[in-house]
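So, here come the structures, one by one.
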Structure I
Amino acid sequence: HILPAFGGKRLCDISTVEVQRFILQKFNNGLGWETCNHLRNLLSKIFACAKKWGHFGGGSPASGVELPEKRPAREKRVLMPKQVALLLSHLQEPVRTMVMLAVLTGLRAGEILGLRWQDLDLERGELRVEQAVYRGSLGTPKTKGSKRTLPLPHALVLALQTTAENPGAPKGQELVFPTRKGTAFSDTNLLLRQIKPAARKIGLPWVSWHSFRRTHATLLQLAGGSAKDAQAQLGHAQITTTLGIYTLPVPAHQRESVEKLSGLVTNGDEFEAGSGAGLTQSELLQ
């Protein structure tokens, strides 16, 4: 963000008006308030460091910049089990199995697209998160807690076994879900070209990759899982990012919770599907 806007300028030529315009433009283009605040603080640090090292003698033009008012927060929505099943029925492979992975394990989109066959142990019902795809490139997982081993519920084991048995299916170090060229899919393209159109057909236009992770965490809690189980599944470094502070996760309890969630999605009818608008997390937990 900063380099394209100011990379060609001398520090002494950057004015408060320019920085203010830069921040407002980013906010109006959809960047979050927190990110805009981070950009302003980062610019302030750049000028402070330049002054400390003797490369700049004036005051920081970022110090007088005001942030716009925060947008009203939208309450995030989750899918109910019957809605998940309905969405899956409208998806083609391999996207169907990708969405199953997102809902039943809580993996990030990039972690799903970065999965290799060597990361799966279908006999033991486990997967390891060792790499992820970000902006088309393979790299290390997002955070320290992102490298993790997760249980695979039986329904997912069957789906992945079917994928593995397909003629020409890649093996070993190759991706589980490669394009025809053998490269990683784009999560944005998959969402816009396949997942969103299918979701709109069944009245769920708000569905996104992030909504699948929220769905996993919420349904896992309803299935009896603890916040620690959810934290382990989602790969959060801090439990405050997940739900709150609970007891330490017990592997057997974590596996039992994921199997319960799988049963709800693939077989259960304990929860009503609700309207196409879905239910918010607060409505579910009232």
Structure II
Amino acid sequence: MTNGFECEILDQDIYVASVKLVSSSNTTHTLISSKCLSNPCKLKIGFKCIPNYMNNTYQCAPQSCKALKKDDPSLRSSFYHVFLAGKIRKVYCDMEKDGGGWMLIANYTIPSTEITQAFNYGDLDAFEELATGNFFLDSNVYLPIINAWFPINEFRCYCYKPSVGRIVDLATDPSTDLGSYINRFILGKEPKKICSPPCGLRSLPNDQSELIHQVTSIGWGITAQYLYRAPFLKGDNIHILLWRYKQRYECDDVTDQLYSDSDYYNTFYAGNWKYYIG
């Protein structure tokens, strides 16, 4: 407290916490001079200037896999460091499919020789666990946080089950009203909704799904983990759905053809599911 004014030293500055700043005539935000004041990253679209006050340098940090791919189209799929929700984090980027720039947020594999594993939900600092074949970003918690820092334009769902035999690779199309609606539904901002095919979705080049031709609904009754539990579907029949409690591991399945004999479960459930944001 000095001359009636209170001073608080924040643990973050305007460069890494600007999304949290609120305009107020009662508060003055003062920051240390740095090279970021001259906006040196302005020509790198989707990048953010991060100052280093110790040696008076800066880093132009990408805020998404899309920004990385646009900056360097030669990049291959791998782990990269991205400025995500206030700090630099290690994320996995698919740089090949559909022009690249897809950030992987969930990867789940069921081998035909093993029982299904309990879902491993994690946070924004645990993306390296994607390599295990059992990691889900807790989407209800962290997707709204990511979206507040750098808007999510698209969601992508991929899966393949040998027992079904079709690759599903679908993305929301934000250029359509329903595509934007699905995005908002996944972020918990809209209720479920009836629709007609393709219902705001688009097929990626290797998609073979029946769902793209038969989708009739955005969401259904459940309100937990919107992204992983059928964000779009055809009534009671065709889904991309992971719900371990109900033993639902579906990838374009027709549900009335599900096996009921437990001897078939491992063979029938075997497959891979991946979820991305772009």
Exercise. Match the computed value 76, 37, 34 of Cα extents along the principal axes in Å to one of the structures I, II, and report its label.
Key: II
Practice problem: Could you figure out which one of I, II the value 22 for relative contact order in percent (Cα under 8 Å, 6 or more apart) was computed from? | Solution: I
Quiz prompt | Origin of the derived value -13000 (helix-only ellipticity at 222 nm (-39500 (n - 2.57) for each DSSP H run of 4 or more, over all residues; to 500); candidates I, II) | solution = I
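Only the coordinates and a few stated rules stand behind these numbers; no lab work does. Predicted model only: the values in this text are computed from it and were never measured.
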